[in-house]
Structure I
Amino acid sequence: MTRWFEDIVIDEAFPLGDHTFAEDEIIRFATLYDPQYFHTDPELARHSHFGGLVASGWHTVSVGHRKMVDALDAEADRLKSQGDEPGVSGPSPGVNSMEFKAPVRPGDTVTYELIVTGKRASNSLPGWGLLFNRLTATNQRGELVYRAEIVGFSKLRDYSMPLKLKVLLALTRVPVIGPLLRRST
């Protein structure tokens, strides 16, 4: 998230944009990354349980992730243009759940949205918070095609390291004491 942890509002929706999945794009992605016949061969896919060619779930995920990164970059640019300093986002410690609810077919336009559903200070990384997010993708008929519960780090703007941590950090840099401290953790 390109907002500071303190500025993030729970349940605020972030529209990420949409994407229309073309048949040639579906085949190209699947040929490279998920070469199953119902993603790569329109003729064979007609006889599959899907009844036709469908996009790989990983293709749906990848497009959504790209949309999320682009939207967050645009949010950072927007904040900068207003004279504000954007927050600092960190890595994701993981995905808690991922569901593919309906197939994405050639010609489908999928709209992505991110909602921060919860947040808390990190127990393991001082100065950082955890954001709990729901990422959804809906097709042009309003059908949910993909949903994921993902976690990401966001830096705290107003964090000041406690004296105890500052002392421990300083001690880890002392030649004799540092190796001993690192071994005990």
Structure II
Amino acid sequence: MDALNLAFFHWIHAGSHPTPWVLSVAVAFALWGSWLAAGIVVVALWRQRADRAYLCIVAAAAGVTSLIAHTIATGLNVPRPFAAGLGQAYIEHASRGSLPSTHAAVMFMVALAFMLRPSLRRIGVPLLALAAATGWARVYVGVHFPLDIVAGLLLGAVVAGAIAIARWLFLFFVPRTGRASADSPATSSLWRHS
């Protein structure tokens, strides 16, 4: 796996003589891709009134995903490519553990959570593309290995899957136990809206 990870890193990374315009695009995505995604989520919160409760859950899950990713990366302490002397870093970055990528974990989790909600899928598609572009960019500028991005994607998918399972359990049990009316505003806006 290490050989494949290194091979993909050397194939994607900018190297010592990057094409200037590609490097500029990569730096922009690496630094600002997550902020653009956050802006899209804020606009969705403002415009998608019926989905606000769900979007608040997704935002909270993004925070949890970030904490999990940081905890795993600190525990594993896998050096970043530039810290290991395997490539140049084209943006400023601390050399702390890189596996999994927190950017990838959070961005993919949010995008996948949007994709799981029919009313948010049209926003989820660009979020997914933005997450992929940011992942590529962070490898290109030398602050992550491809495996870091894949691990972030997997962590994001697990958290998004947990949201989907929680929704299913909510829909399955709540109407039957009588704890909340299936037609209550909380139920319809949180889980039922599609």
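What follows is calculated from the coordinates using simple rules that are stated; it is not laboratory data. All values derive from a computational prediction rather than experimental measurement. Cβ atoms are built from the backbone, for glycine too; each structure is taken alone.
Determine which structure produced the value 2.6 for distance in nm of label points 7 Å out along Cα→Cβ at positions 20 and 68, calculated from the coordinates; the candidates are I, II.
Derived from I, not from the others.
A value of 16.0 was derived for mean count of other Cβ atoms within 10 Å over residues 60-67; which structure in I, II was it taken from? It must be structure II, since only it matches. A value of -9500 for helix-only ellipticity at 222 nm (-39500 (n - 2.57) for each DSSP H run of 4 or more, over all residues; to 500), calculated from one of I, II, originates in structure I.
Quick one: distance in nm of label points 7 Å out along Cα→Cβ at positions 132 and 156 came out at 1.1 when computed from one of I, II, so which one is it? Only one of I, II returns 1.1 for distance in nm of label points 7 Å out along Cα→Cβ at positions 132 and 156, namely II.
Once FRET efficiency 1/(1 + (r/R0)^6) of positions 108 and 172 (r between Cβ atoms, R0 = 35 Å, to 0.05) is evaluated on every structure in I, II, the highest one turns out to be II. Here mean projected area of the Cα convex hull in nm² was derived from just one of the structures I, II, and that gives 11.8; the source is II.
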